[in-house]
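Right after this note come the structures.
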Structure 1
Amino acid sequence: MKKILAVLLAALMLFTLAACGGNGDDTTDPNAGGENAGLTDLKIGVVLLHNETVGYDENFMLAIDAACDELGIDKNTNLIYKKDVPEDSACYDACVELVEDGCDLIFADSFGHEEFVIKAAEEFPEVQFFHATGTNAKIAGLANFHNAFASIYEGRYLAGVVAGLKLNELIENGDITAEEAKMGYISAKPYAECISGYTSYYLGAKSVCPSATMVVTYTDSWADLALEQEAAKKLIKEGVVLMSEHADTDGSPMACEDETKAGNALYHVGYNINFNDIAPNANLVSSKIDWTPYFKTIFTAVANGEEVEADYCGTIETGSVRLTEYNDANVTEEMKAKVEEVKAGLLDGTIKVFDTSTFTVTLDRPENEFVVAEVDEDGHLTSFTADAVADAAFTPDTESVIDGEVAESLHRSAPYFNIIIDGIEIV
């Protein structure tokens, strides 16, 4: 009798385990089942301005892939990339195709994509749309359209500290004089995003090397290898000894590496991608936005049917802003320790990137023609009205000098600091 009962009990257990997936572990996905439910069911579409050969877009792709891997999302079946999509109606078409492919979530990575993503979001309210670097989510009035950026000005500041420390080393070694501590910066566009970036970078350098100056030139293109190399050569003729950029190809580090190999040491600080392999003799470090935490947040939220904030700004604290690996051949342990000290100051608030006491502004210079600001008798900002609420005319609307600093990315995630400060020359 006991043997019969044991057999019946074993059969019952096997039946129960089979109904639960065939094992005794509780691995059932609590979000499984239902339309758009569960991370394993989530289908993701991505619209890229360029492709994996361009550093800016590669940085997004690496983060998306990492988020999928960490969350158990199958990239082969649930992730669709639309590459080389220009900032025109082709972006809308790409979004529509991704909706038709069954995507629950669509992300676009370039500023000029925004109006076309909004158009798609209006047409397909059942799909969640996310857009990097944009400005309109707060006023669009769409529950399914969101902007995101990060406090990259803090990362730029840290990269600037590395640059300034390198300038100090060159001065101490007698390679240059203090007056020759001249940096070059290649900027894609004369937009607030770029101006905020190169200003914070310059302020970081100047915080440790007071004699540092910087010349900036624009390529008017986010990614053009030939233009970026030409711009680098232009700045080399200006006498720069250290280069950085807000541009998306390898043109700048390659030009610096060529110059260094020719016997004229020219160091480089990058953006988004580690250039140690491309410029092993010239490169120092890069600042970058790590989008992985954001993608994990939005993938999980959409899978769970949770709300996502309209305008997200990642920070150093969230792991969204950081430096890449150093080039140990050019960056000493003492330099790294100083950077960690500054990073701690940014985190605890004792260091403010746009502390108005650390820079001056000449408001009547041509580049500041449309800036709405006031300065004291020493040239320090006392007021700055940013265009924080988006409109077609970029109308200044929000006071942004708060407690002695320009509060960047407080009123919206995308940068709005667009002042050319003293010590920076546009060529």
Structure 2
Amino acid sequence: MRTALSLLFRAIVLMILFTACGSADTGSLPEKMRAAEEIVWSRFYSPQTDQFYDYLTSYEEGKGLAHLPKPDEVARQYPNDCGYGTGMEDCMISAGIMMTAVLNRYKCDQYAEGPARAEAVFRGIERSIQSVPGEGFVARGFSPFAPGLFYIGSSRDQVTHAVAALWEYYRSGLPSEEVRERIRRSVKDVADRMRRNVTPENDYDFLRADGSPCTRGICKMKNVMPHEAARLAMIYAAAWEITGEREYYELWRANIREAAEGSLHPVSGTATYGILQMQDSLAILAEMEPDPEIRGTLCAAAAEASQLALSRIARLENEKKNYDLTELAPDWREVGGLVPPYRNVWYHTRERGEILLILLKDPNRSFPPEAEAFLRSTLELVDFHRNSSCGVYSVLAAWWTYQARRPAE
């Protein structure tokens, strides 16, 4: 009886998703989401860098990214070595999420712009990986106003999304052989940086662009928290699949059991963006894992990540009344960075999409009815025409991932 009721609830939610969610000016939800992608590419993306940025400070055409750092600011590493708060600290995270959005939409409707857009996302990632040619340092991003300059601090978050995006793109069948070779070079460079630098002597830190230790603990790849434990093995596994070089296979196998077992029991207070990066890593590793026992552990860890995500839905539904999601970001120079109260508005949209992606990327492939209801609520809540947060990327990616996986249900 309970199963029948669950299936009935699921059918009702699916029906609502494809009827009531369409807005009057778009006619249907799929059309609304296609229009949303055009907004993302016109407002948040810079063709000068092929990168996507963290927030908008204006809805006027051509003015939304005017706040991004200028050459003198980046050159003197102002306001800090990671560019925190400046609007370009998370370009590689955004690239990974946008790659998912573009590729899954292309699976659904084969849209004409898909291959070119996927390649543009790739170029932005390649630009960051080649910021120091051949060194495999993943720069967070580049400002269109400061060509060639970047902040010297990166993080395992940026690296995780960049490599996961390259793996996903390489497997998609879209890249030409010339682009596939560039993907191989970029992934190889990142994996080689890990091999060289992630050592006991460096406290397993892959180091800043200038070769100095990271001062924040965010570049450490071993002896880390459960949500971070799978990142290193994922990089080596991706490098093995993409390059076919045996060295990366050996590194993957040397690290996989520690990665799987270390990912179990993520801490309940882990940030949702960290859980998404955990799930990305676990999904890739589970897809590639030949050992049933290890794959079972990876899937168990992924299920725990999904449970954490599910537990946060009620909080977000309760909080949504507190925020005006049409609010624009203030200039970071005036307020001191990406800080409250705007940061709370900014992250509300982003966290919604992250929760959905965590559930959709679970290798166990369960997407429960309450998650479908949350997807509907999110799509009703977010006005893509008047939303200044990069959270629109994850919402867009969640919708198209949901659509792409529906036939497999």
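No value in this document is a laboratory result; all are computed from the given coordinates. All values derive from a computational prediction rather than experimental measurement. Cβ atoms are built from the backbone, for glycine too; each structure is taken alone.
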Checklist outcome for this item: If you rank structures 1, 2 by distance in nm of label points 7 Å out along Cα→Cβ at positions 74 and 266, the highest one is 1
Checklist entry - 16.1 is what came out when mean count of other Cβ atoms within 10 Å over residues 138-145 was calculated for one structure; which of 1, 2 is it? => result 1
Item to check | distance in nm of label points 7 Å out along Cα→Cβ at positions 50 and 106 - structure with the largest value, from 1, 2 | outcome: 1
Checklist entry - To which of 1, 2 does the computed value 1.13 (Cα Rg over 2.2 N^0.38 Å) belong? => result 1
Item to check | Computed -11500 for helix-only ellipticity at 222 nm (-39500 (n - 2.57) for each DSSP H run of 4 or more, over all residues; to 500) - originating structure among 1, 2 | outcome: 1
Checklist entry - Between structures 1, 2, where is distance in nm of label points 7 Å out along Cα→Cβ at positions 90 and 346 highest? => result 1
